[in-house]
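There are structures below to look over.
Just so you know, all these numbers are worked out from the coordinates, no wet-lab data involved. For clarity, every value in this text was computed on a predicted model and none was experimentally measured. Cβ atoms are built from the backbone, for glycine too; each structure is taken alone.
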Structure I
Amino acid sequence: MTKSADMASLRRRADEVSGLLKTLSHSNRLLIACDLTDGEKGVSDIEKATGVPQPHLSRELARLREAGLITARRESKNVYYSIADDRLSYLIDALCAAFAPGTKPRRTKRKAR
């Protein structure tokens, strides 16, 4: 693909990419996304790992869910969250590589999109 074709493709998807980056621009949502790349977790586990207090955690989980980036599964009284969009995992891997050189990608097996 030529450079002009690459730019045309990027231009068509720029709003989508921008929206994803805006959603992750809050530090708590970024921490939650990073934590969930390790796999499905319950609210108390996410709270413990990220240090985000429960009221804030609930708000940020709802925002990530509304954006379609994570999904929730209820089991009895517990709610478990996981990554719903593999693009989020790819992005988190890239951020780790850029800001924490030497770290390995968290998820090694991804389903095809």
Structure II
Amino acid sequence: MESLNFEYESPANFKSLSETDDAKQLWKYLCSSESLIRMETATYLKKPALEPLAPHLQMTFDFFKIEKTEKSTYDRFKQLAGSMVRSIMEEQGYEHEKSSVNILTGTLFNTASRYVKPQ
């Protein structure tokens, strides 16, 4: 599987954040083949697409480490990650199935969206 190569079209509420270098690195990471495989596998297992990415996001990006960043920045990047994943999943032909699905593993996300591939 190859990495995705398309631009993130940020909603207005993420416009300024999505233009930062940190957000651009996050987008690049989320579009990587490794991340795509994890998101698609989670979706196949009826789990939120972000769930398997959480440990890797925390290891890779300081803004996902609550002890190293302000709470407001931490929360905004988590929201941005969710928005970016939605764009990626829709680009791959998935549809948003449900918001606020509980995540039982990990510490980064409490809830995230789940997607489904139309038949």
Structure III
Amino acid sequence: MLDVHKQYTPGEAMEKALRYAFAVWIRIGRYVQDGRFNIDNNLMEQAIRPITLGRKNYLFCGNNEGAENNAIFYTFMACCREAGIEPYKWMKEVLSRSLPDMTEEELTKMLPSNFK
């Protein structure tokens, strides 16, 4: 690869590909030596894609505050799904409480990942 790399000028497609291969060489070695490593992270990317797309789509909600609120809401719903919690049940419980009166510790317990 070193010899072939010298044949190309910077910016050429093959030179860029070889430069990328050099940059990830250690990870490639790990993958080849230990079969437990995945060659890519497609499973994780596919799992978070709907969450990411939803947040991006909520940027078009009329104004910044609406977009931020929708992105927060969507993130909570996705966190419920990841934690195996029914989003409706979680939201009903959270909204039935007086959140402004809660301490930070109590609020942390209400997060989907900590919700019982």
(request) Figure out for me which of the structures I, II, III the number 4.5 belongs to, where distance in nm of label points 7 Å out along Cα→Cβ at positions 28 and 68 was derived from the coordinates. (result) III
(request) Have a look at I, II, III and say which one yields 2.5 for distance in nm of label points 7 Å out along Cα→Cβ at positions 4 and 100, as calculated. (result) II
(message) Please compute mean projected area of the Cα convex hull in nm² for structures I, II, III and give me the label with the greatest value.
(response) III
